[in-house]
1. Given that P(r) over Cα pairs in 20 Å bins from 0, in percent, derived from a single structure, equals 20, 54, 25, 1, which label among P, Q, R identifies that structure?
2. One of P, Q, R was used to compute mean count of other Cβ atoms within 10 Å over residues 150-157, and the answer was 16.5. Which one was it?
3. Identify the structure, out of P, Q, R, from whose coordinates Rg and Dmax of the Cα atoms in Å, for residues 134-221 alone was calculated to give 14.5, 44.
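Derivation of every value follows stated rules applied to the coordinates shown; laboratory data play no part. Computed from a predicted structure; not experimentally measured. Cβ atoms are built from the backbone, for glycine too; each structure is taken alone.
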Structure P
Amino acid sequence: MAENMSKVINDYKIALRNTGASTSIQMLKIANNLYDAMLQHYEYCEEMSLTTHQYRICQLIDEEVLPKLDKGIIGTTSLKVANNLFGIRKKFFALSSRRILKNFALYIESYKKKKIWDKTMETVEPVFYYADQFIVSDTLNLMRVSCMPGLGKSYMGNLLLANAFGNNPNLSALRITFSDDLVKITTAQTKAIMNSQAYKEIFPRYANPNILHKGKYVFKKDDNHSFCLCDCEDEFNLFAVTRDGQATGKRAKLVVIDDLLKGEVESTNVTLHKQLVDRYDSDWSSRADDDNQKTLLLGTMWANTDLLNVMYDRASGGTEALITDPKHRFTELTKDGKSVFIGIPALDKYDNSTCPKRFSSESLKNKRKYMSKFLWQAVYMQDPIAPDGLEFNYSVLQTYNEKVKKRSDIRYGALDPARRGKNYVSMPIVYGYPREDSLDNVYYLVDFLYQKKGMDDLYDPIVDMIIKHQLNQLVIENNTDTSLKTVLEERLHKKGYYGCNIVEKYSTQNKEQRIKDYQSTVRNSIVYPAQNLFSPITQMGEAMESITSYSFNYPNKFDDAIDSIVLLCMEFINNRLEFPTVGSFKRVNF
């Protein structure tokens, strides 16, 4: 039956594709027949639990049928035909909304005066796309979504739950948030969606008195924290609790964790963060009867120690374990397809609003100007930094406001190689100049190689950087690859440069202690580029962001930039060694 119906659908689809404005009556007839065939096939797939086939039917409607009908409605000269085409289009749209959450959201909103998706849908499209995959896929079981206020992340959670229950009335879900007020609000909003006329058009069984509880109620029981659908065979569909609430004994195939922290006031509470991670590991992540529990994490990323970031760190624990989705912005996936992480910042890397229809770039930049860096990075950029212990903030660094053009006779570099793919290869370049008030030199940070790539990909850029600045000295922290110095020297010599003395350093000292020991030298002996002198998308801009965000009191996501600065201080500044000041460059005849 499935093969026969697929052929019928394909034949009608081709016939619809070949119609035009001049044959709008024929388009209407074909569309009605195609709808009947698709609905029949969809219901058959539901009986056979062929979820991916259902999703494909909805995709065909969204990608081919709806655009074709839109053209027919606009192109026909008959008002009656246009109205009839609009009527069948609405039925197609409702059917597609069963498995395409974006369409579900728009269909629900079509009955409301207040609109939100017209301004935000383009920005949050990756969330809706992966929400479909999250529900349909047998392997994608973890989805994390974080974005700035005003994009509707909690409401997206409501929509996903309502849609999932419509597709599976026996689905059990647990929703967890930090306060009882939020529990009540999100539960009420989800019930409102499921009681709406739009919902009954998408899932017509909830308009059938023979199915409804007592002939008229969608829920056979509900309260502020839970509900059970009229056709559910279990005790509940949704059970919502606070983060401190009792979830033991509640089975759930789907867990939605939404804003566990109260905000900035709890962002530095590492003990609380640890307790919530432990609660997730011991309780919330083991609600299903098998290993295929699906978990949706929604919220603001407040700290590297909160649950949203811990789950990201676990997923990216292997070497280059995460890949960037080329089709969807701000989206990363694990290579095994089991987890997806979507973090939508307020401003993109070019400092432009990611949601210009709702928030202008200027308004966001103005907000940034008057907000603490910690709060801005967490709430609006989804890239939290340490709230305190910032001993290398711009306020305590010496800075210059114009890019250094005059080359010094003293040109040093330090190279901290990456030990795994998730670390940066970090190589600062400084020029030394005599101080006017002392015999010591002052060193200007003029360039930075800062890339999260494997060493094999960076040999040539490192060599080119050395030659570009005609470095006198380069120190390498080399605790693993003892051949690195030889490789660089061979490549330098091949390009005709012999003026750089490369020194290898093997360090056993704790990295954090080393940074603490040399913090005074880092602040007082080096002059850094002023904030915004280099674009944040440049390697210098990225490195300076890492340096100025480093904290002694809080876990740091990356410490490669500051550690390479310390390496340079240890070898060339504190030692006050004398090195050759003029390098030689041998020209090679080709």
Structure Q
Amino acid sequence: MEYEQPAVQRTPQSSHSFRYYAVLPIFIFLIYKTTRLAVFTYHTRKRYRDIPSLPRHWLLGNLIAIGRKCSPQLNRHPDYGFSEIWHDLGQPAAFHIDLAPVDSHGFLIVADPAVADTVVQSSSEYPFSAPKSDTMRQSLNRLLGEETLIMAEGEVWRDLRKRFNKGFAPAHLHALCPFIVAQTRTFIARIQDAARSGQTFALKDFAQDLTTDVITQLTMEKDFKAQSVADGTGSKSTFGVLTASRILSKLVATTGQGFDPIGYLNPVRRIKERFYEWSFDRQLYSVLSLKLQREQTHPKKADSSAKAIVQLALADLDPTPALLRNTVHQIKSFLFAGQDTTSTLIQYLAYELSKADHDPRYREIVSSLEDEHERVFGPGAYSALDVLSQPGKADELLGDKIPKSTAFVKETLRLHPPAATARGIPEASSSTPPFFIDIDGRRTAIDGLRVYNCQWIMHRNPKVWGADAHVFNPARWLDEAYISALPPGAFRPFERGPRNCIGQELAMMEAKLVLCAVTRGLRFEKVGLTGRNGEREVWGTQHVTTVPVDGMKMRFHLRDESEVK
């Protein structure tokens, strides 16, 4: 007969002891983490206490206040909230946003050009400017690629910039101006057709297609026909390259608009991100590989002025798979920046032109533009396109021959800057010295902070631009005494320092060309969000960059020939 050991009977007391010892380690761990968090939060707030900041909640710092100012429900760019905070604090040179205990690195919002220059210019610590913020890498990684010039650092960035600089040089871009003129003719023809329909359209769709066709052709000599193919076909089909690019940009996480755990952790969103990144990369890689194969098989005998940007960058290099992958990441960056920011600039140019219909001051500004265009390009609504399509004319005329047009573009960029930069200052260590800036006369260390140069505030700062800082006044750019009195770095739509925007010459050339092309032949009428009759004026929201919240809804009108100068 087998002997069975009697089951051990647990007493209620032993059961309670077991539970106690099981929970105790968890309890100790939570106390440890909470204590560490409290100590960290205390020291973080202590080290930055001399930087202007909103009153802090004892536990949540500025999280509640910044949540009110930059809530996604407001559907506006965080710059508007930062501007309100800046005014509430008495307009300091910079201020701190305390995100502890949720985030270990707060933000320094910069409102003064001198402070901004300290961050972005070369220094002994950072010869190529301070590093980009980790928030940019987290949000833009899939859209731009891991090896993008925009987020590369140190000598890797320097070598990439050197390779691609020649493709964005003014002389090279001016040589390609006839092609940009041809694309602009298509842009105008589409708007003319829309004008005849009498319907309301989002100017964004027209402008984005134009800038897409320009940047893809200039970058890699590939015409994706954004302006001519219908939605759902060709490059805009379900799996088309432009569809992949634009959907991917919509999936990018935004910074400064609160934390959306449902959207951020949504597995479907993650799957879509990966799919469209793969689709985008694969198609660009295929186009680039095919182009290089054709050139090797049938090399063209052409001077460098006729070559695409990628051709110049890859000249005399062995097109290995690694180099092609890296180049695809640069193309993605140029496509994003070239279509998004320049498209926004064109939309705001049209918006400022539209005010001439109801504001005598604007009517005078636009009339002076028309006089300039007639003097430089001759009579006729679209004579600028005829002249600029001639070889060499862009280099001759788009510089100092059209000062009022250049001033109009600059003033539009001043009041409506489409993009800004964020840097991340590393913690001081034995190998990294502390990083100091001057905030309203106080020397302050900003190690460990993310720094955001807020162009929206700096470009509208009355201490910099005067009492009319919020007024659209292109004439300010024609006043040499006024401009010479501005502090260095007052105007920074393309940022400054060694890491300024590589495509700024192209953006300015496109904007001036479009302005010269449309001013005498077209009239723009803003629909909704006009800023008149009790309506709110159109504002910007965040879609990677700053974009008009309504896509700049407009009706287009053809100018009567009797009106055209």
Structure R
Amino acid sequence: MLVKYCGKACQLAHWSKHRQDCGHPQLKANWQPAWVTENRSPAFIGGGPPITQFGRRANQNATYVWGNVTAIDCLNVARNEGSAARSADFKLCFAASGDIRNLVKTINGLPSDYSGKCDILFNDNNSIVANRNWIILYTLLQHTIPIPGAADLAAHFMYSAALSPVASAHLNRCVYILYGEDVFGDGQKLAAWSVPTRGEGALHMMAMTEEMKDFLRMPLSTYKFEDAMKNMRSAMLHPSRVDYRDRHLACLTPGHRMAWTRHQQTGVLGPYSADTMHLTEPNRLLFAADGEWLTIDSANPLDGWDISAVLASGTRHGINPNDIYGCLFFHVKDEFEEFARRIERFNVNIHLTQFDARMVSKMIPEGFVKPFTLGCFDRIETSNLADYTGPADIIDCWAPLLNKQNKHATLFMYFMNWQFGQPGAQFDDPGAGNAQERQDVIEKTTAALVGALLPSTMYNLKDLKSNSTSQPCMLRLSADTDIFFDNSAAFDKFLRDNAESKARTCGLRVRERNSIHTRRFGIPLSKQQNKVPEITPEEFYNIYSLGGVDGPVRFVEFETCP
């Protein structure tokens, strides 16, 4: 179900292990969460222990090393500059970059015969995130290793908890080259240096010296592999979190349940059948200096990629669709390879910085972040910073840096938490929708859930109509109603109250129809007139269940006023 064999002989040779997996309870259609089989309320319903996500020091100072919003091509030249993009010079800003996925997708979206120059500011305030990006990009883009091998290494540096001795040695070599003695001058508060890439451009880095030295405690640490794996499993498989894991598993098909569980156990990105016995070194880019697992137990590499594209990559490489992390490995590797080839052909300069985003926006006009200046950027991507500072602050900081000579120039932001405290934004809000509208939402959600998981699981209409709030299907129905709920009026009011006045003052306006990324997941750019997703059960499963998309997330594009 998860493994494709080349022949009967190989299947028989593998039978001792294969038999254990084939008989696993999670592969059975009648699998149920522990709270159901034990006839108790799940821990996440009232009366249970406080909600805690286990990770670095039980979620204290956890680092979000993997983004949880699907990777975005921030140029989307097909819907913007069009054929003119082939020879255009671009300046792009990722103000709160997170990992490198959006950078990779954006470069891979350029025309294959691109002949312009592209300068990219790639900033993140978190020292671990910024320095991980520096090492992973160097691994991909330095010329001493052939591109396929470099992409393989970069994929594992980004996502795998365990490495082979050869990969670990390469990581050590990268650290030695990138953080040599010449980088940290005596008494320097700011470190800045550059390395060449495979092509015309270069990788540049600028960060505070002390924060960089603090990060170096991670790759230079000496904790043992066994201790690191124990810490990872303690975080990802903590007994007190079984109900939270089972809640997620109840949303998946049997094959994907097994794939997810194996990934939690091994921490390695790769095909289900891949032997991990040779991976005997910890990936010191995923553990703190003391050997603690950096991130939280809900972190999932799948959340950062388009699942339909991931499955297509798996098909091209002969991977069973149930082996979703095997599919993801080849998808990431393919994306990284294409990215490296384009950097080899194109003139791209990537300037990594590690500062507060607001500070960077003030440093640029002062000439501290060359070659960037006022009014230079064709795209400014700000992640969900607006959730923390408010959209008006983002506009105030970044609008002066937008290239007003380019009618396609965009200040791009998304919101993950806007719905909290915004009347009428959520299905459960008092007075949200009339009786018929609410019934329509429930019916659409029910149809999507049942269609996505039948016949491989026990989901059925009888369970969905039951009154038991602890039934997995009822919990999922309650959680997913916002996906099909029309809260466009509430979001428009949110923008009017929090962004539009500041935008006008700064010479910007909300773009009426997005041209980079649809405002709402499940609605393509070509159908922006739709208020709610019109998707098949398979699309629903790929986007929301397997891909982990959060229904309320909204994307907004600001353009310059004519």
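1. Of the options listed, only R reproduces it.
2. Q
3. P
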